[in-house]
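Just so it is clear, none of the values below were taken in a lab; they were calculated from the coordinates. Just so it is clear, the structure is predicted and the values come from calculations on it, not from any experiment. Cβ atoms are built from the backbone, for glycine too; each structure is taken alone.
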Structure P
Amino acid sequence: MDKIGWANGILIDTGKTRLLFDPTPGRRLHPEWNVFITHAHSDHTYGFSTSAKKFSTFETLEIHQALRKREVKRVQTLQIGESMEVGGSRVTALNAGHMLGSCQFEVETPSFKAIYTGDINCVDTLTTQAAEGKSCDYLIIEGTYGHPSYTFPRRNMMYADIIRWTMTEIKRKKIPTFQVYSSGKPQEVVRLFNVYTNVLVVCSPAIAHANDVYDRNGIKLGFLDSSTSEGKKALKNGNCVYVTTGHGDHLPHNASRAFATGWAIRQAFRSYTAFPLSSHADFEQLIEFVSRVNPQRVYVFTGYTDVLASQIESKLGIKAGPLPAIMQMKLPDFGQMST
């Protein structure tokens, strides 16, 4: 009995095998389950800590191990574009454009073809290429920014705004400081200053570890680690940019703080310096992506599930709904759960 749904992760059960994508804590995973991890952000990597059979791209595994400083066992890596047979299904990694190594997973069974996007970004950046869109029967797509109010400026405009603000703050004898996660966004910010300026970039240690993985995989980044003597000296002297995961009590005394996040469009961010630079697709990009894939049905997970599903139906005429909790259902009945 074919089943697709949410079961502390996205579950595709073909009757012959269970494929679980980006599992979350709260479910004990059998060692013979097949777990697929789309990218190295911590809210998607719980599967690496389980005893199940694990699959990810090499870059995702490398970033995770660099940040956690421990080896993951029972994991098989694959390249973007590579396919493998798992329990009678063919699973292919497709580029997701979210960060280095991020992928979508295409699952071909005897009955249907489904794609789980994970987190996707649908425009080129300085460190990634836009997500690949392939046709399928069932598309399971994120809705993080799946509301019409989330439309991001063009990326080159955001790059220009970031550089303009940075140069102004340096002239004020401040250290422009970007507070971000450890992987994905910070490497884009570092690359931005490397490509368009001569400004020295200093990174906190966790970001530096992720930077090294990018460097080993062909994305060259120029920076200093803030834990080294050179990095400490640069922060003391100023005339540099600081990219960090740290909070206020870990910042230089003359730091001028900024955030780079898609949530910067929210009213709550108006009292901060914030740039709507996101590694996720915005609303219009998500709609365009679904149109390009042209599935029979769309299931939305995380974020604005109801809103995005409704917009997909009204704009594209494609049946859509939130991803339901898994129950004893056959695949043809699954779509009825979202009406």
Structure Q
Amino acid sequence: MSSQSPKIVVITPIKNEAWILDRFLAVMSQFADHIIIADQNSTDESVAICKNYPKVTLIANNAKEFNEAERQLLLIQTARDLVPEHKIILALDADEMLAANATQTPGWQTMLEAKPGTVLFIEKVSICGDTNQCIRYYPFPLGYVDDGSEHKPSKIHSVRVPMPEYASKLILHDIKILHYLLMRPEAQSSKVRFYSMVENTLGKGNSFSRRVTYNPKRDYTKEGPVETSNSAWFDAWEAIGIDMKSITTSHYYWYDFEVLSYFQKYGYYHFWLEDIWNFDWEACRQYAKSKNISPIPESPISPPPKILGQMMDGLGYLYTRFRKVFKGV
């Protein structure tokens, strides 16, 4: 192994991430040697934004539907082709920023000295409400000191990096990733509705388990204490002119239009048992039609009968109680 420091290669899938992509690429460009972006048919300014950053290698993910396995394999193989030498792969989404003080921590140096075949676990801190508040979570496997090991992903909720049985695990307690997920609660609700649809079509779980996992009314602030954010996570980035605070929102998000495409392909009645009907899909369809967004259903979308919705809500509540009482979940 070379005595030189490893290259840092960030790999990121995107689809219509213009709302935060400038911030992400500005932050990543401060420490990464290469940033590989796999764009999945974005219709916003995402591609144009990528072209403003010299460290970005932009590749096309031409998949028509959501598939984490395909995009992860595409990104990892591109990283290995582009940077065959000693490297660390960091697998981050566009709404996940490296904290501004991370490169000054002892953990960063430990990461740079880690041997190939090491999985890097890093805490993702969910920024919520505004950048002054956060919810803390356990570390995730977000990086890999690459040794060419085979990656074995799944189509949804896949671990992002290789995790061979022989791999060492390194928990980097003083490095934080700032996750802007909960800065846009409506977008998060849109996302979980879409995920429920994806798992339905993949045959994962049942409608009740999906209602537990993908509750669009879920209050994440009740799942852990809301803490005050560490200003050091932001200060150095803001000092060089990176906007770390502003957020743009929308009435509809790309996940909503993906749901419409699933309605068009499978029929909306196929998803009547999912917890997605607290949303006016017909209004969304009319909006998409006015913007020439496709594919969408040609006919109006009807929600499930009210009695069916009430029955599913009641059974879902009992299912949740059963899990808590008998399985300790």
Distance in nm of label points 7 Å out along Cα→Cβ at positions 68 and 316 computed as 3.3: which structure among P, Q?
P
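Assign the value -10000, calculated as helix-only ellipticity at 222 nm (-39500 (n - 2.57) for each DSSP H run of 4 or more, over all residues; to 500), to the correct structure from P, Q. Display every interim value, and only then the final one.
Working: P: -8000; Q: -10000.
The read-out was computed on structure Q.
Here percent of Cα pairs over 24 Å apart, for residues 132-275 alone has been calculated and equals 51, so which of P, Q was it run on? Don't skip to the end; give the middle numbers.
Working: P: 35; Q: 51.
Working through the options, I get structure Q.
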Computing FRET efficiency 1/(1 + (r/R0)^6) of positions 36 and 236 (r between Cβ atoms, R0 = 35 Å, to 0.05) gives 0.20 for which of P, Q?
P
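Output the label of whichever structure in P, Q has the greatest value of FRET efficiency 1/(1 + (r/R0)^6) of positions 172 and 284 (r between Cβ atoms, R0 = 41 Å, to 0.05).
Numbers: P: 0.70; Q: 0.50.
Going through P, Q one by one, FRET efficiency 1/(1 + (r/R0)^6) of positions 172 and 284 (r between Cβ atoms, R0 = 41 Å, to 0.05) is largest in P.
With distance in nm of label points 7 Å out along Cα→Cβ at positions 92 and 228 coming out at 2.6, pick the structure among P, Q it was computed from. The partial results should precede the final answer.
On the way: P: 4.2; Q: 2.6.
Label of the originating structure: Q.
For mean count of other Cβ atoms within 10 Å over residues 84-91, find whichever of P, Q sits highest and give me its label. Please list the in-between numbers first.
Working: P: 15.0; Q: 19.6.
Top value of mean count of other Cβ atoms within 10 Å over residues 84-91, among P, Q, belongs to structure Q.
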